[in-house]
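**Q** Listed below are the structures to be examined.
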Structure P
């Protein structure tokens, strides 16, 4: 490759044509940064724990209140 890319160039660069083995360390770091940013933006907050009510014994023909 031989050409040094600036940070702005890395942020704008398209790496879709490169295999991971062909990327420089800076390009790999940029891919990691993009992935972390993607996950941070799209991750849903953890769901609150589901409260399970105590189950009652089922008796046939008994009406539930």
Structure Q
């Protein structure tokens, strides 16, 4: 199964959800913070301690995604 993230206008949200459910789509509500946490967790390598430059770069990247 493929995962898609879509932005739906508030006024159309209920209609879009109904149509998608009729097509067999499962809808999972995730907050932006949870999505960012999952992305960061995927990049963590067990046993590897990142440098301060790497940490700063990761934070900058995460913040730039917030602005989008």
Structure R
């Protein structure tokens, strides 16, 4: 993570994936990859519980393009 200024940070791809994985494991007991697969498949019951993780996923170009 690189602090750009007082209000902004830059995250690399691996850092984003790590945050998604860590959050998914802590909240749902599943991997980040499983979380994103369930989201794509419409299998998440409470999107609000992981909304911040899904926003992070949208920062990944391959995810935004619909690739796994």
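**Q** Thinking of P, Q, R, which structure, once distance in nm of label points 7 Å out along Cα→Cβ at positions 33 and 49 is computed, gives back 2.2?
**A** Structure R accounts for this read-out.
**Q** Match the computed value 9.7 of mean projected area of the Cα convex hull in nm² to one of the structures P, Q, R, and report its label.
**A** P
We did not get these values from a lab; they are worked out from the coordinates using the rules stated. Just so it is clear, the model here is predicted, and its values are computed rather than measured. Cβ atoms are built from the backbone, for glycine too; each structure is taken alone.
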